[in-house]
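Values in this text are rule-based calculations from the coordinates and carry no lab data. Note that the structure is predicted; figures quoted are calculated from it, not measured. Cβ atoms are built from the backbone, for glycine too; each structure is taken alone.
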Structure I
Amino acid sequence: MPSPLNALVQSLEDNIAKAILGKKSAIRLALVALLAEGHLLIEDAPGVGKTSLSKALALSLGCKFTRLQFTPDMLPSDILGGSVFLPNKGEFDFRPGPIFTQVLLADEINRTAPRTQSALLEAMMERQISIEGKTYPLERPFFVLATQNPYEFEGTYPLPENQLDRFMICMDIGYPDRLAEKAVLISHRLGEPVEGLKPVVSPEQMLTLQAAVREVRMEESISDYLLEIVHKTRENNELTVGVSTRGAITFSRAVQSHAFVEGRDYVVPDDVKTMVIPVLAHRVVCSGMLREGQRKRAQAILQQIVDRIPVPR
């Protein structure tokens, strides 16, 4: 019989699935990032449901939600906010930007310049903003859900490695199969299904779920298995940059979260194997390749590494 916390996760997944049809694995990866207190980057072609999944997740939470459309002319102050001089008081007053929310949908994040992208770094890592010598904490839970179009589309700026590293999971959604796409067409005849979603989890409940993920047990043999994968990325001749220590910590948290989403309070080797590609592929750099082909090659190399390492029993 599922615990009350597992039932909460299931209700969240079921609610999102009402609007996002035929994409159970994508929904689960989004929940893994959210419950592990990470952030999510969805990279795919236009029109496959990146923004819809993002909105469905945000609307299923009883949290403050802000959608921010990134554009080439956007400035850091458009995200963080800034001070405005009040003549009647003779002083400056700070006006918070859209980053002061709980769920931030950064839509098409790679359509803005790296200088503006970097405005998110402190918020994503430390859950706070520093402006003009003052630090402002962000309300928890705080979750950045970003979408981006592939690099081969014109008018985009590749995210720098330190920005990519702030995202726990990078994934794509892909096209639905024929039956799922037919169901999508039918569901959209009377309007946008996402708009009808209601919150099923409160901010307080989400904080409780995130705390529970930290308590998921990981045996020493599983930790050794996870670290063996990490260390092999640093020794592989086809990779110029392997997984960092911060990446290993993020990997471990994602594995715990995946076990929790699966309804367990302990980690098994399959949790590690499932999370290798979503968590590590955007953290490694392949030798002698253009940026555009990096991710697919990285996925293939990581899969080869996993296939060669004995699974603990």
Structure II
Amino acid sequence: MTETNYIVLDLEWNQSSDAEKADENLNFEIIEIGAVKMNAERVMVGEFSTLVKPKVYHELHKITSRLIHLQMRELNNKGIPFPEAMADFRTWCGENIMYCTWGPLDLLELQNNMKYYELEPLSDKPLPFLDVQKLFSLAFEDGKSRKSLEYAVDYLNIEKDIPFHRAFSDAYYTGKVLARIPEKYLEMVSFDLFHPPLTREDEVKVVFDNYAKYISRVFPNKNAALTDWEVISSRCYLCHKNLKKKIRWFTPNNKHYYCVAYCEKHGYMKGKLRIRKAGDDKVFVVKTTKFISEEEMNSIRERKTHAASLKKKKKE
């Protein structure tokens, strides 16, 4: 059986200095791709770096220029067209890979650029990846904060042997941090949702140590999503029993929905729905469920009462 390689990716991108002249189909144009390949033991076994010749924005935004110390002349002289860069990158990556990034934005912008050039997508459904920024927080901090890459490097006493803020160097340091993450956290995969599930068979259902996640297929509208049984049901992810709700679904903001159900064996279980846009006015749902204390349950009940009170006032 072929082992999975970790592709630790970082990108640099440029944007228009004049928002009114920005291309609505490509707000951020990739100008550099950097990556390191790590084997199953998280040892670096390969490097990739290329500059990308701009096609859309021919002036560097002042923030981009100041941050990465690149000149447009260098991109034009040494860069290659994005489709060619992506072909080289995907050949270098090979098969049986897991993408790893510092935060969730790189894969989003990579796929935005691929769509702009009508390239074959990385996936036609949710793409699992490792968000090393999140894993660092889970392993060494509170699990909620999101710190900078340089902070993590300093925290772990990793030697700074090349400058930050270039695609390859940031991929290199992200790989160094990944190598220090305890193995148990590598099961905490994230999902890039540039391509949400289109069918029930492609829906994502995954259970982690202390919560479960469900990513629904695309629905024609929010009402269709919120009347789907799989979306609004409460099933214990430990014993798989359908649970009776103690607090029915409510929303304080028409974006996030909450409920609390009760399992006789495992206690109170909070459900949270997030409505996500999928294009063409369609939507899909990300549902998380997690066991909570009775105190937390009462806090949610108070929140529902407050939301109902505000709703009533608006109608008056």
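If distance in nm of label points 7 Å out along Cα→Cβ at positions 132 and 300 is calculated from each of I, II, which structure is the one that comes out at 3.5?
Structure II accounts for this read-out.
Say we calculate Kirkwood radius over Cα pairs in Å, for residues 68-251 alone for every structure; which of I, II gives the highest result?
I
Can you spot which of I, II the value 14 was calculated from, given it is relative contact order in percent (Cα under 8 Å, 6 or more apart)?
Computed on structure II.
Compare mean count of other Cβ atoms within 10 Å over residues 36-43 across structures I, II and report the one with the greatest value. If you can, show how the numbers build up before the last one.
On the way: I: 23.0; II: 15.9.
When mean count of other Cβ atoms within 10 Å over residues 36-43 is computed for each of I, II, structure I gives the biggest number.
Ranked on distance in nm of label points 7 Å out along Cα→Cβ at positions 156 and 180, which label among I, II comes first with the largest value?
Across I, II, distance in nm of label points 7 Å out along Cα→Cβ at positions 156 and 180 peaks for I.
Tell me which of I, II gives 31, 58, 10, 0 when you compute P(r) over Cα pairs in 20 Å bins from 0, in percent.
I
Looking at mean count of other Cβ atoms within 10 Å over residues 188-195, point out which structure of I, II has the largest value.
Structure II gives the largest value of mean count of other Cβ atoms within 10 Å over residues 188-195 among I, II.
Rank structures I, II by volume of the Cα convex hull per residue in Å³, for residues 20-99 alone and report only the one at the top, that is, the highest.
I
Which structure, out of I, II, was distance in nm of label points 7 Å out along Cα→Cβ at positions 12 and 228 calculated from, if the result is 3.2?
I
From I, II, which structure was helix-only ellipticity at 222 nm (-39500 (n - 2.57) for each DSSP H run of 4 or more, over all residues; to 500) = -13000 calculated on?
Among I, II, the structure yielding -13000 for helix-only ellipticity at 222 nm (-39500 (n - 2.57) for each DSSP H run of 4 or more, over all residues; to 500) is I.
Supply the structure label, taken from I, II, corresponding to mean count of other Cβ atoms within 10 Å over residues 172-179 with the calculated value 13.6.
The value was obtained from structure I.
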